[in-house]
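What follows is a set of structures for review.
Just so it is clear, none of the values below were taken in a lab; they were calculated from the coordinates. Everything numeric in this text was worked out from a predicted model, so none of it was measured. Cβ atoms are built from the backbone, for glycine too; each structure is taken alone.
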Structure I
Amino acid sequence: MGVKKLAVWVSRAYSKDALFDPSSPLNRDNCLSSAHLLRACLEERGWECHTQDVYQAADTAPDAVLFNDIPAGGVDAALGSWASGARRFAALLECDVIKPENWRPGAHDGFEAVFTWDERCVDGVKYFKANFSNHFPGDVEPDAGPRPGFCVMITANKKSRHPLELYSERTRTVRWFEANHPERFDLYGIGWNRYLFEGPAPVRLLNRVGPLTRLLAEKYPSYRGTVDEKLPVLRKYKYSVCYENARDIPGYITEKIFDSMFAGCVPVYWGAPDISRHVPEDCFIDRRKFSSHEALYKYLDGLPGPAYAKMREAMRAYVKSAGAGPFSDAYYARTVCGRISE
C-alpha cells in the first residue's frame, strides 16, 4: 500500500506549496503555522501533503482533498477528474458575513467532514470543532512598566452591508479618537490610504491604478502605515482595539484578541457574544459594556496601574493554560489530521 496523498486546495498566491513554506512572505506573524503543523502531522502518519497544483502538475490524483473555502463553481467542477475518487474535507473558519458562499444551503453536501468553529452545527459525526488557530508563543512578557503608546488598532479597511458587520464600528472608533484624543491613538493596516472601487468588473479594475486610489482615498490622520509583524507594534501600546469582522455570532473568534494578548497589550474586544466562555473576562475589556466612546475612553484612561497589571498577568496565565489550547495551531492540526488519516 503506497503513501497516501492529501491535496490542500488554495488560491494562486499559496500555490506551489507556498502554504507550507515558513519563510514565505505570506507567513506573516506565523499565520500559516497550522498548515505547517498539519503537514508534519500527516507525514508522521505516512501521508504526503501538497497544494493541489503540485499534484495537477505531476498528473497525480490525491486520496483526499481539503478545501478552506467552497469553490465558486462547485466542488465537482473544481475537482474535475478527481471528483469520483478523492475523499472531501472542508475547513470553514470564516463566518457567513465574510464568506456567505461557504454556508449556502447544500454547500456541504458530499463532504466527509467539515471543520468549523460554529458549535451550532458541530455534531462529532460530520461537523467537528476547529477554531481559527494561532501560533502560541512560549510565554507572554511580564509587565515591564509603562508603554509609550496608549491605544492602537491594526486591521484592514473593509466594508460590508451585512447587518452584523463591525467594519463600520472600527471606522467610528478611529474617527472618535482622531476628533477627541488624536495624540493617544494610532492606526495601522492595509487599505486605509486607498479608495476601493466597487461594482462591475471594469470599474473594479481601477483598483489597480495606485495613484488614483491614493488620490481619492479618505484621509485618516491617525494612519501610520502597514506592519510586517503585529507583535512588535502591539508591545508598544497599553490597549488594542480588537473588533471582529462581525458581531453576535457565537464562537466566531479570530486571531485579533490573541495577537493582543500575546503582546501583553490589553484587548478592547467586540465580536462573539459568548467570548467569556472561551477567554476569561479578566483578560479583556468588553466594548459592549460601554454606551459610548467617551465612556470607554474614561475607563481606559482611569484604569489604575495595579488593575492594569493584574489584567496582564491574567492574560499571561490564560495563554499558558489548557483552556487556550483549542485556539492553537497544534490543536487544529491534530483535529484535522486525526479525521483525515483515520
Structure II
Amino acid sequence: MKMMSSKAGRATAVFLCVTQVAGCGIGYYWQATTGHLKIMRERRPVAEVIADSAIDHEVRERLAISGEIVDFAHQALHLPDNGSYRSYAEIDRPYVVSNVFAAPEFSLEPRKWCFPVAGCVSYRGYFDAAEAREFAERLSGQGDDVFVVGVTAYSTLGRFDDPLLSTMMELPPYQLAGLIFHELAHQRVYVKGDSKFNEGFASLVEREGLSRWLRSVDDEESLRRYRLGLDRLSQAQNLLIEVKADLDALYARSLFDVEKRAVKKEIMAGVRQAYHDMRRSWGGPPYFDHWFDSRLNNARIAAMSTYDDYVPAFRALLQNEGADLNAFYDQVAAMAALSADERAAVLQALHDSGDAS
C-alpha cells in the first residue's frame, strides 16, 4: 500500500493560514497559497490530456483508468461528485507536498498547528521540500522528534476541484483508486481539529472502497496482493501498538532525562529487531522497512497512529450498518457533530465491540 511511504501521506490541504495564528507566519502563508494556486493554474481537463498525443502513453492510460475509478466512487461509494479528479496537473517534483510531523522527545502526542480551514492538524505541509526540512531541523534543534514525508496528493475539502497530479500517475491502478477514495472521503465528512477521526474515517472508506472496486473489475490478483498487504500491515501495526504501550509507560516514569533517553533507545532497537524477525517469515513483499528503520521516533509513530488508530472502530460501525455506506455515512456525520470527548468515547466503544465480535 502507498500509505507506508506516503500514507502519512494523504494530506488535507493547509493552503489557508493567517499571521495571527501561533506558529504560522507570513512566509508559511505565502508558500502554501502560491504553491496551491500554481497547481490550480496548471489544470487541464482529463479528456483533453488523454487526447494529447504528446502526453506519455502510460500517463494517458492511467488517466483513462482514473475516470472509471472516479465514476465508481460517485456511483457505488456515494462519494461527492463536485468536479474533483476530472482534471490533471503536471508538477515538476516527485511529491506535491512534504509534511512535517513533530512530537516532544518524551511524548507520543504530536505537535499541532491550527488553520482556519482545516482546523488543528498534526502536521505542517510545505510545497517546497527544502523548506520542510529546514522547519523540521528547527524543531529538532529545539529537542523534538521529527518526521518528514513526501505525499502524492492532498484534499482541499471540496473548496476547489482537486486535480489528478503527475505524482499520482506512477501508482498501480489499485493504489490510485485507494488514494482517490481516501481524498473524496475527506470531502464527505471532515471535522476541524480531529485528525485521527478524519484519517481513520477516510482510511476505512479507502479500504472498503478498494475491495469493492477490485471485485467489480474482477481483478483477483490485485485483490489478493491488497489483502496480503492489509494482513502484513496488521502485523506491523500490532508491533507499533506494543511499542507505544512501552513508550507511554516509560514517559510516565519519574526518571532523569538521560535515563529515559537510554531506555527509549533500547525500546526502539527492540521493536526494530522484532519487525525484522517477523519479516523473515513473510518470504516476500510487501515490507514496511521504512517504518522501522533507524529513524523510528515519537513523531513517526504519532503520524502512523493518526491514520490507523480509529480504522477498527469505523470498520465495526460499517458492519453494524450492514455494510450500507449511506447509513454508515449518516452515523459518521452524527458523530462529527459530537464534542471531541463524546466522539472519542463512541469510537472507543465501537473499537471494543469489534474486538469482542
Structure III
Amino acid sequence: MINLALVGIGYWASHTADEVMRSKKVNLYKVFTRTVEKMEEFARKYNCLTAASYEEILGDPDVDGIILETPNYVHKEQLIVASRFKKAVLVDKPICNTLLEGRAIFEAYERSGNLLAVGHNSRRRPESRIMKKMIEEGKIGKVVAIDSVLSTPRGLSFKGGEWRSEEDKCPGGPLLQLAVHHADTLSYLLGPITEVSSFQANLFNKAETVDTTATLIRFASGSLGYIGSCYNTVNTYQIVIYGTEGKVTYSDTDGLWVWDIVGNKKEIDLGNKNQVAEAILEEIEEFGESIEGRRKPETGIAEGLHSLAIIRAAILSQEKGVPVSPLKLLKKHQIYI
C-alpha cells in the first residue's frame, strides 16, 4: 500500500481524501496544514496522522508521495523543495502561476529525476473519455469547433484576504482557477492549442482580479474553440463538440448526448457514478502506480506547463490586444517539452 501525505486542506481536500479512502491501492497516512485545530479535525475524520510542518512530511521515510493542494502562488517553492527531498508529488492544477516559475520547476525536476504529476483530472471524467473515443472513431465526422464553459458564483462572495481575489496571487482570476481545466481537457480531446485571443473584465466582483472571461482558441489541426469562465454566475460545466456529421454535448445538468447531422439525438448513459469522484480516484491510483514505477502520469510537467501557457497567453492577449501563441511563450521562457 502506497502511503500518501496531503498538504493543504482547503475546499478541495475532502474530495481528495474521500477518494483516497475509497482506494485499495493508496493510503492517507499523514496530513499537514498551518491551522492546527482544522488539521486535527481533518485527521480524526480520515483516521490519519498529523505533521508539525511541511518539512516533517518531506523528511518522513514512510511518506511515499505527497498530494499538494495549497494555493497556486506557493507551488513553485514547495515543489522545488520537494524535488530536493526526493519525494514524488501530485500537485493540484495549475502547476504554478507564471511560466518563469514553471521553468524553475521544470529545471528542478529535470535535475532530480523525481516524479511530478499535475492534477488536471477533468480529462479523466467519464464523459471526457467517451468524447475522446467518439472523436477518434469519427462518430461525429471531422471536428470543426468546440465550445466550453466552466463558471461559478464563488467570486461574488470574495472578501478581504481571499487569495483567489488578489491579482499577484491568482492572475487572471477564473482563467487560472477554472478555464485551466478546459485548457487541458480540450488539448486532450483535439490536440495542441496554438493560438489564443481573449477578453476579460471585472463586472461585479469586489476584487482585484477579473470575474468574466471569454477566450477564443485555434488548434494545430485548424479547428477552432471557445473557453468561457466566470466567477459571477451559476455553476456551469459544459462542453459541445461540433463535427461535420453531428455533435456531442455534455453538461452537468443535462448529461451526455450525441446528435446526427439532421438533429436526431441520443443520450449516452454515464451510469449513476459521480463523474468528478471517478476522475479523482483514477488520478490518485495512477499516482500510486507511478510511484511504484508501473506507469507514467498522464498529466505530468509537460501537460501542466502547456495548460499554464494557454492561460498566460490569454492574459497576455487581453493586455496586448492581439492573439498570442502558447507554444511561442514556452519557447520564450526556454521551456522545451
Query raised in the report: Once distance in nm of label points 7 Å out along Cα→Cβ at positions 116 and 148 is calculated for every structure in I, II, III, which label goes with the largest value?
Result: I
Requested in this report: State the single structure among I, II, III that was used to calculate helix-only ellipticity at 222 nm (-39500 (n - 2.57) for each DSSP H run of 4 or more, over all residues; to 500), giving -10500.
Outcome: III
